[in-house]
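Heads up, there are several structures right after this.
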Structure 1
Amino acid sequence: MSKSSVNTRKIVKVNATKFTSYDDLLAVEEPLEIRIGYGTKDNRQQKNISITMRTPGNDFELALGFLFTEGIIQTKEQITQIKYCTEINTSENKENIVRAELSENVEFDFSKLQVNFYTTSSCGICGKASIEAVKTACTIPKSNLFLQIKSNLILTLPDKLRENQNVFEHTGGLHAAALFDLEGNLILLREDVGRHNALDKIIGATIGKNLIPLENHILLLSGRASFELIQKAAMAGIKIICAVGAPSSLAAETAIEFDITLIGFLRGNRYNIYSNESRILFE
């Protein structure tokens, strides 16, 4: 039985001088360790490459998306299997460790991976070097697809997101990433306590469906747009990103470098365009 995304907790609700005992729903937050198996059939090795705090659910998508956005794999065929580790000796860690098996022909350079984690960190400490690192890792060819979407369509996306945020509706404690087609139809939605995990789950799901590159889709983020999120979207070939919150300066610079239309502060009937406004058709 898979772990739940929500947990029940008895709380006390305070309203002025009134106190009420209440059963509340909280979004679950637990660690997920991602391991990879690599090497030849007779010499398989294992590396622990990441631990992230996430909401249980779609863990294999999360692992697949993470491996792709970090440049470890380029196609789903490079992964032969993803499974939970079964040698765990505590019930608390059950389904909290996954191992992705790389194909024998996939070369894995752990030292390069460590550098990549540093240069793609969301803190933006590396500045221009971070953007160059993404360019080096990104294998999506340059797109010649002409994209243009109506301004009014963009305004409808946040309501569609909220209507389909099932866990957020009960807990109020999750980020979300949603993928729409160019007509504004919801294709995929994932929720997680970590905004980067929600996006990795989206990308992992689309890799499994052979939808990459995602150049003819719109990505909507429920919070701010950090460099890390723009980096992951760029790796997947996404060209239009909308965020309910603000972008960082490095996120905007990265969007410009990767020819991404970046929209922030998408709330009510307004938003700001930070790059490539030519894709937005104003009526």
Structure 2
Amino acid sequence: MRYEDPVFRPPCEAGSLIIQATLGCPHNRCTFCSMYKMKKYRVREVEDIKADLRQARKLYGSIESIFLADGNTVAMNCNKLAEIIEYARYIFPEAKRVSSYGGARFLKGKSPEGLARLKEAGLDIIYFGLESGDDEVLMSVQKGVDSEGMIEAARRVKKAGIALSVYILLGLGGEDHWRQHAENTARVLNAMNPDFIRPRTLYLMPGCPLHEDAQSGLFREASGETIMRELEVLLAGLRVGDCLFMSDHISNYIPVYGQLPQDRERMLASVRMALENPEEYLGPRYLTHL
């Protein structure tokens, strides 16, 4: 197998076969992210990707899921990506899931026919980085898409029949904009009606621009208590249907899991318990890796 390190994937894809269809991220400007700064985005040759899939079959035999890395693999030409997905399904007919990252900037440029082609080929789920539904926050972190663009991209994915898993980034509004970040993120998620909502909590790594802003005082990082208040406002404002809320990341202060809308009050109770016991739940985080 050929990999260009580092390789990133969602936590829920830890047991998956990871195939690099692309390298790096075609946007790579988000000020909070340091993941792909060491790579220049490029699309690998289809035949090289197919060779990796054949080799994986020899090495691992049967596998249950496949994740097509790196960042924003859906930026590829839809026909080429569909060819890769179909071949992956051919080599691993037993696979229950094929997935990829996909950003709004690139998804909203895809035609309905192109996304339908990916679904037909066997793409099951797209992991979508919303981060915030607040336009001021989105602009400040150079996400490249406003809230309406996020909603449009998400609706295209859903219309194609591809499951939508949306990442949000708690703390991205800092101490100064936490409430508008929470309220507008809930608003946009309601318009998207995703299948999964996966919160992460901002943790600034040295080398990313937002870390430098925090060091210089231009950005005031949100405290643990502020982040819990933000999560409380967010959960209270969500009006999505049949959606799994999953705090499946090491960056989060507390695990909050449930099915919306029926588990909202139980999840809110967990958040309020953390707010009532900050010394137990909201202390410093010492993360050696993300």
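Things worth noting here:
- Structures 1, 2 were shown, and FRET efficiency 1/(1 + (r/R0)^6) of positions 63 and 231 (r between Cβ atoms, R0 = 35 Å, to 0.05) at 1.00 was computed from 1.
- Origin of the value 1.8, where distance in nm of label points 7 Å out along Cα→Cβ at positions 23 and 47 was derived from one of 1, 2: 2
- Among candidates 1, 2, the computation of distance in nm of label points 7 Å out along Cα→Cβ at positions 7 and 191 that gave 1.6 used structure 1.
- Structures 1, 2 were shown, and log10 I(q)/I(0) by the Debye sum over Cα atoms at q = 0.14, 0.16 Å⁻¹, for residues 87-238 alone at -0.71, -0.86 was computed from 2.
- Value 14, calculated as relative contact order in percent (Cα under 8 Å, 6 or more apart), assigned to which of 1, 2: 2
- Entry that produces -12000 once helix-only ellipticity at 222 nm (-39500 (n - 2.57) for each DSSP H run of 4 or more, over all residues; to 500) is calculated, selected from 1, 2: 2
Rule-based calculations on the coordinates, nothing more; no lab input. Computed from a prediction, not measured in an experiment: that's the story for all the values here. Cβ atoms are built from the backbone, for glycine too; each structure is taken alone.
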